[in-house]
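Following are the structures in question.
Every number here is computed from the coordinates shown, using simple stated rules; none is lab data. Everything numeric in this text was worked out from a predicted model, so none of it was measured. Cβ atoms are built from the backbone, for glycine too; each structure is taken alone.
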Structure I
Amino acid sequence: MATIEAQALGKRYGPKQAVDDLSFRVDPGSVTGFLGPNGSGKSTTMRLMLGLDNGVGSTTFDGMAFRSLGEPMRHVGALLEAKPFHPTRTARNHLRLLAAANGITDARVDQVLELVGLTAVARGKPKKFSLGMGQRLGIAAALLGDPHTLILDEPANGLDPQGIQWLRGFLKDFAAHGHSVFVSSHLLAEMALMADRLVVIGRGRLIASGPVDDFVKTSRRRAVVLRSPDLTRLGPVLAERGGYVEGQPDGSFVVTGLDRDQVGDVAYEIGARVHELTSREATLEQAFLEATGVSEEFVGGSIGGEPGSPPAPPGRTPDPGDPNVASAR
């Protein structure tokens with residue numbers, strides 16, 4: 001097993017509360033994505049989990065703190081920085097040094113170099129590596145002990161498309177073998193393809209934790225597109241059932257609060273004609289921006305706007321007096 005339990009993590013830098021009473025669980029067999037805006041406390045959280053920063057709270061790996069693990073690289077592999085290596089050592093010797101401290105053989109060093117695609121440059125000096133090659137070397141170091149858990153902070157930074165595809169496939173396969181993966185990334189489209197579950201934070205506090213699909217379903221962008229010549233009868237009934245109907249410039253209507261089957265059942269029940277009934281799915285990016293908007297610490301202004309003013313949210317604000325809007329109760 002490879003269960004991670006984080007309980008009431010906290011860290012303060014002077015007046016700033018970087019991490020605030022943060023608790024979550026990472027279960028084996030899944031890739032858990034760790035999301036949050038810049039400055040939300042993701043890197044600090046990972047350092048707290050590994051005992052690299054002093055703070056409050058605790059994290060256990062199968063019931064044991066990281067500092068209590070004998071030969072910790074055999075239990076937890078971590079990548080928190082892109083290029084944590086001595087500039088004069090070769091890539092292979094960098095890994096050999098880490099391996100020796102944990103009783104790991106040179107054969108395993110060569111194995112992980114091949115696994116991450118660095119065999120050809122094993123005797124090269126990492127100080128000359130690109131950011132992507134440095135990331136691969138960091139991933140190799142995390143894999144040295146054949147651990148049951150991986151904690152990776154932005155591992156896709158600097159990787160080319162082929163490298164990102166390889167990383168995605170590797171992490172999903174690693175988790176499928178009963179291991180745990182806890183990985184942060186700003187590449188939301190990639191996270192949507194890779195992660196099974198999410199931990200989302202803002203300003204150091206937990207916003208959401210659970211399956212990716214459940215998080216995306218919370219987005220207001222997830223809706224039903226409806227075309228009906230009988231909306232004067234259908235709209236009020238949809239509102240009574242918990243729906244919110246908003247007219248669109250193209251003559252269609254967007255229904256939130258109800259799914260497609262529920263809208264179709266209501267239309268059938270009252271005998272209303274329906275010319276179109278389709279689901280509009282939200283993306284992880286849309287759900288993330290909605291969930292974390294008020295928690296964003298560094299907000300840029302738009303061209304022509306006031307400096308530091310946030311951009312207007314997508315879509316128009318519903319007008320209660322609009323005849324095309326049927327408000328829910």
Structure II
Amino acid sequence: MTLRALHDVPAPAKLNLFLHVVGRRADGYHLLESLFVLVDWADRLHFERREDGRLLRHDLRSPESLPAATAALPPDDLCIRAARALAQASGTTLGADIHLDKRVPAGAGMGGGSSDAASTLLALNRLWGLNWPRERLAALGLALGADVPFFVHGENALVEGIGERLRPAVVPSRRYAVVKPEASLGTAEVFGHPALVRDSVRLGESARAAILAGSFEGFEGFGRNDLQPVAEDRCSEVAEAARWLARRFGASRMTGSGSAVFSTLPPEAVSQAVARGFSASGALGPPAAMPGPAAAAPQGLPDLPTGWVGRLCQGLARHPLADWAR
């Protein structure tokens with residue numbers, strides 16, 4: 001039986017629990033050490049097979065969609081670029097209608113566009129009957145963006161190099177309060193700043209082993225985000241958001257190149273946060289439930305300044321589409 005459509009495909013965001021810049025290559029790309037964790041703040045995509053080879057993206061609106069002013073995407077976004085790359089590399093004559101419900105804010109450092117690209121590769125690999133192995137999809141994804149292979153592989157990971165070296169890591173189940181201020185930051189803008197520290201000391205073997213085994217302390221006691229001082233210099237709202245979270249939950253940290261910041265909540269703080277009106281987001285559901293009905297819509301954090309968005313997110317042990325490629 002020919003598969004005609006895949007509905008309600010999730011594209012979860014990520015957080016960088018720490019991010020160290022440990023060097024720079026001759027071609028200008030920065031070398032990183034970072035711990036990536038998946039969270040259940042996610043975009044939703046629907047795919048319909050076309051026989052004419054055309055690739056079209058359609059923007060959807062739902063109660064969980066971002067406000068129109070912040071959700072505008074270029075016509076040639078990462079979804080379309082990923083679909084085109086897979087079509088060209090595979091030689092398929094098929095196309096697709098790609099319906100995108102954008103919920104993860106852009107310019108946040110949460111990997112929303114890269115996750116959309118990865119879910120597009122995984123979904124079209126099934127919809128078109130290509131049966132490419134995961135490594136082949138990840139290699140194609142790396143040409144689209146350094147974070148795409150992480151989402152294709154679908155496991156929390158210690159990420160090194162420019163983002164292409166992934167080692168699966170055990171990350172204790174946690175909830176995270178995540179806030180994205182109105183202002184956004186461009187990755188190139190932050191990495192290109194002359195004040196950026198580019199020579200952080202690399203992790204020792206004992207620290208690396210502890211991270212991979214999940215036996216390190218909470219993020220507030222381990223590492224830092226080397227990009228945060230530069231981001232705060234370029235965008236005062238990053239520092240404002242960090243203070244806003246710190247007043248409510250304790251230590252906070254920026255994710256990626258910003259502008260979103262997050263706090264890790266210990267288990268005892270979750271019930272207190274929910275009692276104060278911080279509604280927890282719903283889980284995405286196991287891969288066996290995909291495609292299927294959407295999860296319960298997550299609620300925003302209360303009392304956010306105008307133009308800010310936030311969620312109380314659940315960390316994920318693995319990507320909901322982790323079984324969609326071998």
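25, 22, 10 is what came out when semi-axes √(5λ) of the Cα gyration tensor in Å, for residues 165-204 alone was calculated for one structure; which of I, II is it? It must be structure II, since only it matches.
Thinking of I, II, which structure, once FRET efficiency 1/(1 + (r/R0)^6) of positions 61 and 157 (r between Cβ atoms, R0 = 35 Å, to 0.05) is computed, gives back 0.90? Working shown, then result.
Numbers: I: 0.90; II: 0.60.
Computing FRET efficiency 1/(1 + (r/R0)^6) of positions 61 and 157 (r between Cβ atoms, R0 = 35 Å, to 0.05) on every structure in I, II gives 0.90 only for I.
Thinking of I, II, which structure, once semi-axes √(5λ) of the Cα gyration tensor in Å, for residues 53-172 alone is computed, gives back 23, 17, 14?
Details: I: 23, 17, 14; II: 22, 21, 12.
Computed on structure I.
Suppose you compute relative contact order in percent (Cα under 8 Å, 6 or more apart) for every structure in I, II: which one lands on 24? It must be structure II, since only it matches.
Who wins on mean projected area of the Cα convex hull in nm² among I, II, i.e. which is largest? Don't skip to the end; give the middle numbers.
Numbers: I: 21.6; II: 16.2.
Max of mean projected area of the Cα convex hull in nm²: I.
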